[in-house]
Structure I
Amino acid sequence: MAVSETRRYTVGVFKDVTSAERGIEALKRQGFPEEALSVVAKDAPEVVALAQKVFGKAPGRLEVRGLGPAVAMGSLPGVLDEPGGDLAKSGLALAFKRVGFQAHDGRIFETLTERGGVLVAVRSEPRAADALSTLHCYGGANAAIGAWTGRL
């Protein structure tokens, strides 16, 4: 299955909301637009506040197997939860295969998010290496590029 360019993401999981906010602000300073950013985390008041600050509106909520109620904003949650993806049944680990990640990457993202981490994704094919570097520099654990065709 070919992964379309709109489904290519660079993903990292931050240990907490404060770290995620610093990482997101750094991505914005690097010129990544708000519409390229996505956030997925367990539903909590501080995560809702972060999503409202970043996106300027109340976040969406969905049920994710393994996480329970989750806050989700940006394009990634919609791609992961497309027909056949059903996050309530499959969880993040299986859904990440839809955007070009290996199964083990999906399990890592899922585990870190289950533990209270904040998953930040950047739709970033033309600048995937820049997004990866920024996520790493600001503490995005296990930051990786899914289905990337470029070079570092």
Structure II
Amino acid sequence: MAYVSFGSEFETADFIADLLARGKSLVLPRVERGSRALKLHAVEDPARQLIAGVWGIQQPRPDLCPEVPASQLEFVLVPGVAFTRRCERLGYGGGFYDRFIRDLAQRPALTAAAYGLQVLPDLPMSETDQRVDFVVTEDAEYKSSDQSLS
């Protein structure tokens, strides 16, 4: 699973193109604003199967992209505003990814691609905030020390 970047986020277009070129399955999220949830959809042709959704972010068209259960995920590229070396994550405030991660029955590898300037010494964290397993920047890799990760 990946996401289509927007704004100043780490650019995911090459990652997505590479996945598809290697014959890998691509799953992208669609924001359900009413239920405040992420719905997952298989995408084969981003140029044809994506449409501007909530906040203008490109997301799968549900009429062209079949829904995928989270249990099929082996890897999740997670967006964020900022991170720590301990793999704590600060999102955009909607809690979409925090709820998604919390509700996973099986936890796939959760990785954030970020710019080094997004890695801070500390972040304001609440009990609902979820860590990722890895944060990868242009010049460093960080692994969570959380012993509950598999």
Structure III
Amino acid sequence: MGTHLRPGDPAPDFAAPATDGTQLRLADFSGRKLVLYFYPMDDTPGCTKQACSLRDANREITARGAAIVGVSAQGVESHQQFSEKYTLNFPLLADTDLAVAKAYGVAGSGLGGLLRSVVKVAERVTFIIDEQGRIQTVIDDPDCPDHGEQVLAAL
């Protein structure tokens, strides 16, 4: 894995267009927990299982005071189609230049990072950010079909 953040580190600020076209920033979630999950690509088997697992757990995640935001390098239109196809109930950020992935250290490093930059995919990593904007938990190797349960266990 890359050299991404660890529990206790301040979460890097970000600003990127969301599924609905608005700009989302870390500050928009101040005072509540944020499940910020990075995934490689819309509408692929693993990414779909992961998104649907989070979708299905979202009511309980929200009840525990957290919001979910997905991040990948595809554009808003791709995210909108993916979101509509699977009735996702949380926003997806269009990180087309991998700026958010790089800030969180999940764009990869070395040769793998170079390849990720060329094909524009981030590592599959989830960060749970606490109410004060610090990294609470890092899930390095999400279990895609059961990721919602992993997140709930970490909350």
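Quick note: the coordinates plus some simple rules give every number you see, no bench work behind them. Nothing here was measured: the structure is a model prediction, and the numbers come from that model.
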(request) Using the calculated result 40 for relative contact order in percent (Cα under 8 Å, 6 or more apart), pick out the matching structure from I, II, III. (result) I
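helix-only ellipticity at 222 nm (-39500 (n - 2.57) for each DSSP H run of 4 or more, over all residues; to 500) was computed and gave -10000; which structure, I, II, III, did it come from?
Only one of I, II, III returns -10000 for helix-only ellipticity at 222 nm (-39500 (n - 2.57) for each DSSP H run of 4 or more, over all residues; to 500), namely III.
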